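In the part that follows, the structures are each spelled out as structure tokens.
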Structure 1
Amino acid sequence: MAHRPTLHSPLAALIKRPPVTVSPESTLRDAVQLMSEHRIGSIIVVEPESGRPIGIFTLRDLLHKVAARSCDLEQMVMAVMSDSGLQMLNWRATVYQAALVMARHGIHHVIVVDAAGKLKGVVSQEDIYELQSGGGKAISGAIRGARDLDGLLAAAEDIRKLARSMLAEGSAAEALTQTISTLNDHLTVRLIELTQQEFALPKVSWTWIAFGSEGRFEQTLSTDQDNGIVFAAPAGQAEATRQAILPFAREVNQRLDRLGFPLCKGNVMAGNPQLCLSLDEWQQRYNQWLRSNSPQALLDATIYFDFRPLYGDESLTDELTAWLKKNVPAATLFLRFMAEMALNVKPPLGGLLRDFSFDDNKEFPHTIDLKTQGTRLFVDAARILALANGVEATSTPERLRAVAKLGKLGRDDVEAIIDGFFFLQQLRLRVQQEGTPMGMANRVDPEQLNELDRFVLKESLKQARKLQSRIQLDYRL
């Protein structure tokens, strides 16, 4: 059964029909007639021989470049097409990447091309909004139009309201966490854009990186900051470049805190000099982790293997991802240590006489930690499987699906495992929405659940145990 496209799907999944095109030598009359026949607001100008897009002609161009000037419909379309800012993505890029490009550049569609650069189709903002809650469109527009922090504060509150509304309406955890992550990304991108205008940043390429749950597209209603920066530095100038970037990074961290993303207690933030590094320094850092035999160091490092670019020159993170893909699978001792740590926490399942077991939490007895004893078990196992098999995806479900495609997990098993993960996520979101006391944001008393939820909770934890058994078998632990 085919899956409904999600934000992690390739752009090819959203292309609904062949693109309508004209050649550069076509007349404006022909272009406008085609646009009218197909009821579209833009048409792609394509090189006849290569099939590569070289420009776009829109109704706006018709109004401002033709009607307001010459009204000559016999001139060639290449004379009035727009070729600057033509945003093209490979058809294997994700829907999420397209959404971020649109938000970053304030555009309403991206051109989709194949590996040879040949036009395959067009994906619009409307196509993406169909995958999300209807309220996302208005909030994205408000974020894009924000001119100061006050505008972003209002948008941040709207995101929280939308999340609560979606949860109350019974939205699935996958759709909800993707919507939260996407809108929070748009918010962060706009904040970075506004903040960098106030700083004289060095003339180097740099990228703002998201780590942890944000790096996995798995943010819930209660989440702090996990971010960093990778930059390109001339030989011997990494420290000087870092010192020039840090004041800007710290200001972004402070403003994110004001927007409702608390400062990370572990200081996993771009304003920390140890997380504002050149590409070479990041590679050295990862290399140290790959060679480490300290359990605590590896435990602290896990968050850094769930990263993705949020703003800036993505070629830097592409290089970092390629470096990890090449080096991690060969680091067998590192992967074994990671596997051992992933198995340290067992699903809180009881024996013959009771369904669940409980930890020694004295403040909240008879409760299960849905994060530490639940979703984290899936996250840790999926990370190891992905790193060991050279999978570039960062989200837990996509990692598991990619590993299954490689034949390392059963195709039938993987969807049941993913369903278990998302049930635990949904339960976490419900608990957080109810405004539970500090320390209870991820905890639930099974006795307070209805019979069906208790049953599904137990079955979901069994899926975590099944996934751990796979890791145990792979590493003979």
Structure 2
Amino acid sequence: MTWCIVNGRQSDAFDHPREECGIVGIYREQSHSASLAAVGLFALQHRGQESAGVATVDAGKIQVHTGMGLVSEAFNDGDIDRLTGQMAIGHTRYSTTGTSRYSNAQPLLVSGLNGQLAVGHNGNIINSLQLRELLETRWGCHFETSTDSEAIAHLLVNAPGATWTDRIFHSMRLMQGAFSLALLTPEAVIAARDPLGIRPLCLGRLPDGWVAASETCALDHMQAEFVRELEPGEVVVMDRDGVHSQIYEGASGRSRALCVFEWIYFARPDSVMDDRLMHQVREDMGAQLAREHPADADLVIGIPDSSTSAAVGYSRESGIPFANGLVRNRYVGRTFIEPEQQRRDRGVRQKFNPMPAVLRGKRLVVVDDSIVRGTTTPHVVELLRRAGAAEIHLRVCAPPIKHPCYLGVDMATRQELIAANKTIPEIREVTGADTLGYLSVGGLMGLVRGPQGGFCDACFTGNYPVPVQLELTKQALEPVTP
């Protein structure tokens, strides 16, 4: 994992797919909901660390508080207490369209023909440029951010239809890409999922209300009972009359395309999708990796923490003992801006500390969840060799990433993806490992397929579930400066 500076913060995800966003929506009969929304965002912090925010309704008026950084940094003493009201939505962001700045923090609050609306969005709309032009021309919408999420917000708040569900369905016909939405109106909390189900969203029951969230781990922390995952194209309205659900007719007959990286990396290991615990799924991935790429070794270690489950599975299948060979420092703070090479060296050393007493003289299977750019893996391998490892057999529980993601994951450009430009033997040489093995696409997809249907594996195969604009970049909506 390479370190980069984001808003003065060290980020350890630069050489892994970057998390997307996390959303929550809460309707309660009596109690204020802002503090519970913050609890849900803490549980979803792994999905985005750039900014966070909560919107509530009080006396028919929507109020919003957003801030940069982690959830704990976005809210100061008293901020949550001032967000009164029974209904709330929350958002924690990693930017996939638009840079990391305060104006892009969510929830976004907009007004239009249908009144006020606050929006929290996880995903990416690939035709957002065209939507902005349409909205500016048709309704004179003025844009204050550089996010695709604002296009969604203005579209929904001005769309025709007698109800919010009608307006969302109308908008679904126009929006192309991935979106799970938490919406707040003066009367209701609404959760919506795109017709392909690319981004996750689930529904839970509170003792005095209802909640929607990106992952079930958030429901656990909010002490909500998991009810089910939303169907692709489903809109769930939570209001004083209970819960109402409708499914967009355009979703029928279409295959689901849930992002497979939710199962490999993004979702917390204690989250459940398709009735399967992610920790167990990743153990199975590690076991399949051991079947496909066995190694003659003494110990199996994982790159903590995201690869631990897969390493346990590799150990179980291979019979090679599992060990904790690297200790992760979770409290690394800001660093000085240094030349790139020095920063990588220092970053790896600050992030991980090897245990020579465990590793010395051992032949290691080192399990990682993915290699994106390949900029940091050589430093990890060198760190283990300096700690005394005799051999390093690198195993990756995802197939080679050869294609960018345009549907809500900040992965890299095709020019930056090491597997798009080098063969596996060449990648092994770059990493400095003795051997290198990736999980096959067939092996992965055979493990994850379940009763809910299909997955998007475009980053491995190039088979996108929707037509994509290959020139689309993260900064596509940024204003052009002279």
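Comparing structures 1, 2 by Kirkwood radius over Cα pairs in Å, which one has the largest value?
Evaluating Kirkwood radius over Cα pairs in Å on every structure, the highest lands on 1.
Quick check on the output: 3.4 is distance in nm of label points 7 Å out along Cα→Cβ at positions 154 and 258, derived from one of 1, 2. Which one produced it?
Checking each candidate, the match is 2.
Have a look at 1, 2 and say which one yields 1.9 for distance in nm of label points 7 Å out along Cα→Cβ at positions 306 and 322, as calculated.
Among 1, 2, the structure yielding 1.9 for distance in nm of label points 7 Å out along Cα→Cβ at positions 306 and 322 is 2.
As an exercise: helix-only ellipticity at 222 nm (-39500 (n - 2.57) for each DSSP H run of 4 or more, over all residues; to 500), calculated from one structure in 1, 2, equals -15000. Which structure is it?
1
Quick check: 11 is what I get for relative contact order in percent (Cα under 8 Å, 6 or more apart), calculated from one of 1, 2. Which structure matches?
1
We did not get these values from a lab; they are worked out from the coordinates using the rules stated. Treat the numbers as computed from the prediction; the structure is a model and nothing was measured. Cβ atoms are built from the backbone, for glycine too; each structure is taken alone.
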